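Presented below are the structures under discussion, each in the form of structure tokens.
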Structure I
Amino acid sequence: MRNRLFAGSCAAVMALAISNASLADIDGAYDHADIPRVAGSSIVYFDRTEFDRVTIPTGPYDGDAVESSQTLEGEVLSLSYTFENPDISTLQIKRNYIQALEERGFDLLYTASGDELSTGAGRSFFVHGTEIFSRGTRGCCRLATRTSNRDLRYLAARSADGTVLAGIATFNARRVDGPAVLMTVVTAEEMDTQMDHQPLTVGDMEAGLIDEGRVAVQDILFEFDSARILPESSQALSTVAELMQQLPDMKLLVVGHTDNAGSYHYNLSLSVERANSVVSYLTGQHGVSDDRLQAAGAGMMAPIATNRTEQGRTLNRRVELVEMQR
């Protein structure tokens, strides 16, 4: 599952900061939990792949291949940042990342700049030696044309427990006022090859509504970053319709929930849109009277699991049925 997004001077910045409130992040974008951003930067490109195998260079490019590398499988985040202060240097940015990563227990696997990386002041390394930055350069942040202007710097780091692997490049970019950062981060996870739960039956749903006044339906699924219902949701939606048929006096609040990726307002809006999609499906495909259903959204406000893991975020992305007064 992938989410790909694009964005159409005074004091120097000398400290890294984690902040939920950013300057102008594109909708749905967020920092990796273990790697803070440089203060004064904003995300202008974001791509998330739920599971992939990625190789991060840990050595220079000799024209044929990089000297060394490390590979990890798991969730992949690719991000591009630009800066409010165009006078910040790529050296400042790189040293801030190094300091922050070391403080968080990361091991530096490789750090180099310009001609240390490859010919062309690092251009060959950046363009031919690795594919980890290719996605970000499509939306923004291509290397400066003149060799003398690029000031390309790179570092690779891995967390102490080996579960997070990152490659970070900072450089002066074309059509960008100041430097840019391109980053790829892999967080180790095993691929989920089987369902963690059995689909709910009508009896399960009724029991949940009777015992707790609500029931979470995990099998109503949507396209990523969208309110479009996926075809594999049909069985769960048919079960909800059957429940409504067997209990003709029941009225339900259909509540959409999201994980915490993205802004508060973005997730709240998405959760309402998804709830409306469910109501429309039940009324349109199954003939449930629309006066028995009410759509609502809770966004990220009511998690049932941690948002720090993919498994937890998956559980939090759900639709809940809440019994309304008859």
Structure II
Amino acid sequence: MGTYNKKAVLSPEDGASENIVSMTREEAIEYLGLPADADQEAIENRFWQLSKKYRGMRGDDAEQKFNDLSAAYDIATGNRDKREKAAEERALEKQFLGKTKSEWKNYVSYTWKYYVAGVVVVVVTAFLIYNFFFKPREDCGIISIGNFEHSEEYYDGIVKGLGFKHPSLVTYCYVAVNDEGQEADLFTNQAAVAALYSGTNVLVTDSTASPYFFEYLSDCTSLYETLKKTLPKEKFEKITPVYMSEREYQKLITEFRRSKGYDLSDSSVDYSTYSDAKIMTGLMIEDEAMVKKLGYTNYWQKKPASAVLGINVMSRDQDASAAIITALIESL
């Protein structure tokens, strides 16, 4: 036979002799060859001495002696009596689905993380399945980025009137120039820029933020000329074209980065390499009633309300983008 490494046995069925299993604690201590007042440390040391001896023996007798020793050790340490007492107390407790209240409490304390993780996996999986297979695809989008609040209800009605069924209408409060103590959240600004890459049709900014989005805007000259022909004169005169050149934009961005503490000592910009030709990047509305009708609430304290409507250069349908802006302005 080989060596043994077993836990304390509790019944004859587990390998210990019946006369050992039926011992009292005092009898088990005596069986180990210890005085009746032996403490826990003495019992531990004696057990390991004898178990080492029995592990070195061979044959069925050695296995039996090890089983008896383990059972006697379990009784001498009081572990058997503790389990029997716990079992008696458990039998008196009410049980639900095979567990007592305390057992359920312990079970939950050890396993709740696994269940939470399981729920998260189920929710995320369901979200992905819905978005990839069942959620209706967005067929147009308007993103508003400026120091304002916006209610999308008005936009929703306009774009759906054009035949779009699932518009994406989002707003980000963006402060480009902190001259009123309204520093914008960095993560909000990053999220706003990231949203532009989704192919949104129209970008609406305020007069302060508009210059900082030059590279995301298409030329609106053609749209402006069309509106000049179709809009009533009094309404058309309330639209102000916004212009900027590549050179102006590069100078603006360089100054912006410098104001934010970027180290520009190793980066010299040759502005002469950029075009100085003015590009119409948006159509600005400064009439307070018209801005309010579009759904915007101005957050600036000293600057008047404004809305600059432009076509996202990344829009997948430039004509649809122009049609949306036309419908928005015509409805005012």
Structure III
Amino acid sequence: MYSTSQLLTIVKDLFDQESFLSEPQGLYAPIDYTLRLGGKRIRPVLLLAANQLFGGDVSQSGHAAVAIEVFHNFTLLHDDLMDRSPLRRGQPTVYRKWNENTAILSGDTMFALAWRYLLSQPHPNIQTILQCFCDTAIGVCEGQQMDMDFEQRGDVTETEYIEMIRLKTAVLLSGALRIGAMLANAPEPGVNALDQYGTHLGLAFQLQDDLLDAYGDVTTFGKQTRQDIRDNKKTMMYIAAMRQASIQQQQRLTELYADASIDPESKVSEVMAIYDAVGVRTAVENMIQEHFEQASRALDAIDEPSDRKQPLVEIMRMLLNRKS
């Protein structure tokens, strides 16, 4: 049995051993740059933890772990371009360090590389695994489109937002877990319970991102804070504020998000003042805690030895207290 820290080391070693540089350099250098920046690499660790939970051979699942992380980083290249984000993991984003066309093409190549890694090792369930990966990829794109659509709307509901982040963020965590379990030939009830664990873990993770974007420190968060406000993102912070604010505060929030002529930093200052006044931080923290508790209950329902579940418990604890 591997602990979480050992699984993290395995994932690090997998990427240290891989070469992402090739010709033409203009295509592959940004890919290597992105994958060398590291990050939490939580998705490949979840895949390996799910694999060993059901008695799988972790050493035979490294190709899938690399695939899921390469795919995740492909989405980041395109997300950063769409959101005009200047920083990722404390470093310039690919479109800023190179250019927009490079971010698009290198990202496209990473998507294909993810498939190559996933297909590099035969498995009796490969058709089901590939279908899961395909559904996961489509879900992420659907969530991204919903996120962009919400920027033009002022009436986004909590239900709509939760569905959007389920697709944009949680579905990839669930997909990693499901693939890891399927590689171990896990029974369907166990795979489905892991899916619920991953869904609630992913929802908590994205809600934490919303919170950290508003209240995090840029030096530890690794990217520009309060960018969601500048970009008119209807995050849970905004939705909770609209629910708890007075009529006057609601009207002002609506104006701030609708008027493009308002100085961005003045807008940030006013929005944050409203967030503080109506207690948005506490409301979202409570939601995060509830999703972590639901993830824990889903994990408890899996009929496998508790020692095999321990890495997934540790991951929850690690994410619960994250600052970046």
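The numbers here are math on the coordinates, done by the rules we state, and not lab data. In this text, all values refer to a predicted model and were calculated from it rather than measured experimentally. Cβ atoms are built from the backbone, for glycine too; each structure is taken alone.
So FRET efficiency 1/(1 + (r/R0)^6) of positions 88 and 256 (r between Cβ atoms, R0 = 41 Å, to 0.05), computed for just one structure, reads 0.55; which one of I, II, III is that? The correct label is I.
Of the structures labelled I, II, III, one was used to calculate distance in nm of label points 7 Å out along Cα→Cβ at positions 32 and 240, giving 3.6. Name it. Corresponding structure: I. Source structure of the calculated read-out (distance in nm of label points 7 Å out along Cα→Cβ at positions 24 and 104, 2.5) within I, II, III: I. Where does the value -14500 come from, among I, II, III, when helix-only ellipticity at 222 nm (-39500 (n - 2.57) for each DSSP H run of 4 or more, over all residues; to 500) is the thing being computed? It traces back to II. Structures I, II, III were compared on distance in nm of label points 7 Å out along Cα→Cβ at positions 48 and 224, and the highest value belongs to II. Looking at mean projected area of the Cα convex hull in nm² for structures I, II, III, the greatest value goes to II.
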